[in-house]
Structure I
């Protein structure tokens, strides 16, 4: 009996241990390492990945690469964390209004192609985005990790009806919050139609289920809104941020998402020069009919009212840039987000544009990169990703260039590693032969 028991125990140990022995080992060697923390790059670094987790990080002279490892020689290139876009809407399309939900794989592919390995969806149809998150996590469809807010919580006259819960009284809040809790949302999004009283009630109700509330933007009323107990702002916007607001944000740990690319879209500044539409991160993953529609949109002569709106958009962008710099200098957690899609703001490529705008705002390239890596994870209070360190999730990019000094080099992606697996970026490109040809229809 003892022999049988020992034999059974041994078999159990072998069965349990087998998956660990079978885990793939990958080593990226001789890279210039940007770890996402904002410090100076480390030359000649090695990162060893076992399965989906980083096992070793260190200088090449002191790291013993396992013989079984698949070795990627990154000499002359930069290794950095996968990027995060912390404000997207995964409903497809190109203009922020018309949707392409059936074409979801186009947009998941464009995100991965651009090295975006994590996103926060800040407003969507709840069952749809739930299923998308579930199927990606299960490995049945390729895509970045999705955090989600589900539908936005808005007032009696919602701005985006198809993706909103309409709140007209505090009595509705327990039911709505319970629905969001059951859906396992990561945050709750409060939109501009909520009064301060309803926002306060929402924060109180959500906190009972350990859910944090992200408020739409500064237009909700800066300091007073912070006092309601929100966790973050979903946008950095205008008017100029006050010293009192900065002080309250720092004291209460309130973060903010940037979305400068959205404001640039409102100004249409980027659409004055359309050469970026031919760049790989756009041209290789976008249906040609969408690019044609955007070119037509950009060529249209503005009405006087549209010209005025564009001018206001430019002022908002410039003000928001100053606000971002002030928040970063005040050591507020600022995370990169784009609010994609909008005209000229693509899912995937948009976060690279956001980093460029952050540098234009006065951040260093390394500070900008941290907003889309470490700070994004801090925003979600998740310590399992965001930087290159032992025990972190192995979402990594190999870059042909020096993004520590030239932020545009983040676009020159050679390799994307998602959960320890090297992706075939060629398979992520738009293929008109296999694409179903879905068109954008309807409107949110």
Structure II
């Protein structure tokens, strides 16, 4: 799909962008003149709805939600694509020299979508484990118990806190020993450390009343620093059997869809933890942000399978003789492990950074979405259009989503990018390697 067979909507954003519509139409080889709007997202919305047919390209990303809604109501659009030319080009100290870059960005946005790849699916039923200090864990559990199937694992010293007066959700205590899995498929393994098992405890207060050292409070956990081992609490608990100082079976485990980690030291320390795991720590703002995301993490989700692996040319090992471990060592999501003479990549853990493909010496691991040919086509289109429009000394600025935010802020503040600097967004900075440079 080229710009010739799609509707292009260009807007100067209330005259703040010096757009040369005639030059752009000539560079992009459009059949007719290129209409330029000034208030497309406001007073000219009707014109957008009328002209949005078939494949449509809108040179605005700020209002894509509004344009998407209008196009959906009109029901005439087959494919709707948005591209930013404002902060990336036309809001710049060199905006009047940015026409070649604007043409290049428009041409690249008109390229066909990357070829479809297999999808990785997740299924979450809302079974949430909140692990961390009692006060914070219980507070967020009470906030979420009406929306999700909540379980609390209290870690560390619980004495001084107070359990709810109603048992609305399971509460355990102990040390988290192992956590594995991903969104919809986590397994948590912990050890019961306190003599009082909160899952069995009826919260009858009998142990509190008989403890001579007042080592038990309404957390229903024993302060072992104060306890003098009278065992009167054990007698008072009686047949309930919630208190056992000599418990041998301390292992506990359960499966969850989501995990909220409130401990100061996160269980997963890798750069990119599994999806479905939030490490908010002790920061109240981070906790609130995580809870807002968790509330919507129920249902079916999917993502692309970012990699392709060809075991026959993998250099990991031969006849159990160790060879290359580069992909295992570089993976920031701990998604790759040894598997005999080969390696295994867990697609649910893979975050699509592409570092494995970048460091692979044999080509056994390749980046699949977008593929090297697709990324190469984008780069060639950018450079060829820029050059055809009279641009000189092109500089490609590769960036990720965080870099995009910096570019947007720079443009908003007036300086913007130089006219020769063309931004190219990547899924991850490690995803473009020598294969892209040599294949472009």
Structure III
């Protein structure tokens, strides 16, 4: 016996006699004649009952996960794959803030200290003893690692370029010695990429291949949201020029546009500028939803869009990207656990204090330990704080268990589920825009007629 997947989505296609079928477990996508798709509405059937042609059809559908053997319990398979990756000791992910200093004073920054929120570390730049402890930590784990991913974060990481270069060289050496797959990424405001003529070259040499940079709209909008702490001058033009610099040197740029109700309508104006500057080949242009997640950014809460509002705008924005010839397309992928819930994933601040989530970096009472002596017994509060992160899972919620989107969502941001609202998972934009995103991927031209 075989049966249709419980994670199939079936939508009308452009041609009236066809349907589009998407499976959220495998993220496979197919267009079928309506007559052929009828098999996906049967609760179960024996292959021998089918014609030869239908058996061939079912064999193809099985490859995409649209139908499966009756013995398979997809939810149990999903839980197994989720936990296998989450607790894999061979994967390590380190988000390193070599400094918590920043040259910007962004209006919505979640790292701003708020009531009951301490981010007053002892070191402005990660000192040598902490750097050595960090290298030793990776070295001890190296013999069991298959992959090491480093994300340079902050603060503004380019304020600590020497630290990044030193640590990168040592991580790369350890990876080579132990046959570990190594990758590195940087989240930066982009303002200091041209600080000296060696900056971009050093990023390349140290295998920081992808750079996330943020522009929040055209100059007049961006500059009032992402300004220098000194308050002097525009940041937009220099960042735009630095994006060109990064691209010219072969680095991939992911351009993020943080949006809320106050700047949504200006996002397309940024596309006019990018097109005029011959920047349509940026690898990834995407929207970031502004959330008032921490005490420091509660002042912007009233301007934050709901996820449903954000999704409506995002779908329209991606249609515009495709219509204008930018690299576009939001396509769901099989989700894994949030990195905060991974066994070997940590966020590390300049003092060597370790956290499980980016939102908490520098907030000392929320640390799960320190890089010095992390392999030794810690106090019960720190250990239980870590265990709470490690054991969070979407399957603890009835809504997630019954949701056809859970394979591509996995409960969304675990920080918001654990610390915000009513202790419920934070549904992602797929809930409101999956069909639109899939159809845009299928036929980007027709979607814009």
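Each reported figure results from applying straightforward, stated rules to the coordinates on display, with no laboratory input. The structure displayed is predicted, hence computed values, not measured ones. Cβ atoms are built from the backbone, for glycine too; each structure is taken alone.
0.95 is what came out when FRET efficiency 1/(1 + (r/R0)^6) of positions 192 and 320 (r between Cβ atoms, R0 = 30 Å, to 0.05) was calculated for one structure; which of I, II, III is it? Show your work: numbers first, answer last.
Working: I: 0.95; II: 0.15; III: 0.45.
Source structure: I.
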message: If mean projected area of the Cα convex hull in nm² is calculated from each of I, II, III, which structure is the one that comes out at 25.2?
response: I
